[in-house]
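These are the structures in question, set out in turn.
No lab work stands behind these numbers, since they all come straight from the coordinates. Since this is a predicted model, take the numbers as computed values, not measurements. Cβ atoms are built from the backbone, for glycine too; each structure is taken alone.
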Structure P
């Protein structure tokens, strides 16, 4: 039986491996960068979603207290922590929702993270945009309902919601590699999450 001859690696084989490697490595790096960026985006969306849920719970408990909006804004500030940056919060909207959880048109307070708002416990870096069409004094947290001064009818317990718009800045060069990503030309994208809660009733 003749002995088998060892395989000799020729320049052709090594050259082929080099070409295959050069074709695969860009795809691999793109997938790796995409995975890292997706992890950052996913973490940011989860954090903002949790923030709005927590803030809406505080809003439901604060009821019609005069400092309710201050308490809600402070909770938003406390919940947006590293790796997120609370200076990237664009707006916080406190709104009245219908029984399906959808915002009631025009019944909202929009706060932009600019300027200052004076609160009983200090100042917060938010300023009211326009008029407050959903003031704390107009919120119904009475189990039996509240009398509407304009219509003279009794309205049911309110459902209150909090919405946060956050500006996410890309952490990797992915927008340069995939220019059709949302906000790739700017290097950032805005996303909004909101949650609603029914007012904690008082007897």
Structure Q
């Protein structure tokens, strides 16, 4: 039990950057967390499955994508990294089947809270609603920024902005996923990279 408490310390520190957490609230919240460990290329949520968790990434990398029969045509539209939250959030909120998949890109460790447990945390703690709003806002802003980039920027601008805003994506993610994320073919991304360098 002590080991689990010390492992949760990072998550508590992160949450305390959002709002102060009293000991009673933290004890309830942390008692509802489940540590989940996945190997590389594990599908956390399949298309058609209902998302039951919001998770904090203690270690690892995750992508959100629309699967296709031809793997080369899959559409990657999101990434999450260490110290970020991950969820098929629209499925989680409405408790309806997901229209996309969530997959680990490397070995990944998550601290997860289920939909039912989160509702209890919302109802019985001061921190619950603040945290829920924060996570929702973060996930919305990432989604909104990407949508606007696809509408208003060239593929080269999208790549440069991604390089500036999320350098870990460029360093750690396979180029075919980055190409899909910025809306170009891998060949077009290679040409962009050559022009820039």
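Upon calculation of distance in nm of label points 7 Å out along Cα→Cβ at positions 32 and 80 from the atomic coordinates, which of the structures P, Q produces 1.6? Answer by label: Q. Match the computed value -16000 of helix-only ellipticity at 222 nm (-39500 (n - 2.57) for each DSSP H run of 4 or more, over all residues; to 500) to one of the structures P, Q, and report its label. Value -16000 for helix-only ellipticity at 222 nm (-39500 (n - 2.57) for each DSSP H run of 4 or more, over all residues; to 500) corresponds to Q out of P, Q.
Ranked on distance in nm of label points 7 Å out along Cα→Cβ at positions 88 and 168, which label among P, Q comes first with the largest value? Don't skip to the answer; put the middle values down first.
Values: P: 0.9; Q: 2.3.
When distance in nm of label points 7 Å out along Cα→Cβ at positions 88 and 168 is calculated for P, Q, structure Q comes out on top.
Computing log10 I(q)/I(0) by the Debye sum over Cα atoms at q = 0.07, 0.11, 0.19 Å⁻¹ across structures P, Q gives -0.22, -0.54, -1.38 for structure Q.
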